[in-house]
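Nothing in this text is a laboratory measurement; each read-out follows from the coordinates by a stated rule. All values derive from a computational prediction rather than experimental measurement. Cβ atoms are built from the backbone, for glycine too; each structure is taken alone.
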Structure 1
Amino acid sequence: MKSLYTEMLCKVGFSLQEACKEVKKALQMCKEQGKKEGTADLPPNFGDLILIGSELGLPFMADRARKARDEGATDEDIREFWNLHDLQRRMVIWSE
């Protein structure tokens, strides 16, 4: 994962040293956020669980799915994003 984001930053003008430093800081920040927010250990199929829970009318899951759909996400988008590991999800958000 480090190399992907380091390469991305180098492509937009960061030196290799700067990119490595920024990615290291981002990874640490994302890990800390996951621990703080209690999402670091979500199961790897959490996207599937959101969709199932939404269909069953579970409030948290239905709300999460509704918010994503309101932003234009499809069920496949929800599944793909939320089935990522917490750190991967956070790094995707960080990189955007």
Structure 2
Amino acid sequence: MLGENTFAFKCREGLLLWGYHEAAVLGECELSATRTGVSVTATVVTADAFKSQQQPLTLRIRRPSGVVWTWPVESLDIVGQTLTARLGPQED
């Protein structure tokens, strides 16, 4: 049982993008969707301090099937090697 979560998903890697620029390369990620929205917590492998503070940012995750999931980033916090972000509606 997920408690408040209506959906939870773990992945091995992801990208934080500013346009076509890599703002951060992410390791293990966990996405959680609740009634109040979608959030992600991830391990930061590498990050560009300038690019990761620009707008708009996008989170991109490639599923094992090869399908890419993309979300706009509404808010972002990077502390040490941990990224937490609130995401907007998933993009096509």
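A few points about this structure:
- Computed 26 for relative contact order in percent (Cα under 8 Å, 6 or more apart) - originating structure among 1, 2: 2
- Across the set 1, 2, mean count of other Cβ atoms within 10 Å over residues 8-15 reaches its highest value in structure 2.
- Computed 0 for helix-only ellipticity at 222 nm (-39500 (n - 2.57) for each DSSP H run of 4 or more, over all residues; to 500) - originating structure among 1, 2: 2
- Highest-scoring label, criterion being FRET efficiency 1/(1 + (r/R0)^6) of positions 16 and 40 (r between Cβ atoms, R0 = 25 Å, to 0.05), among 1, 2: 2
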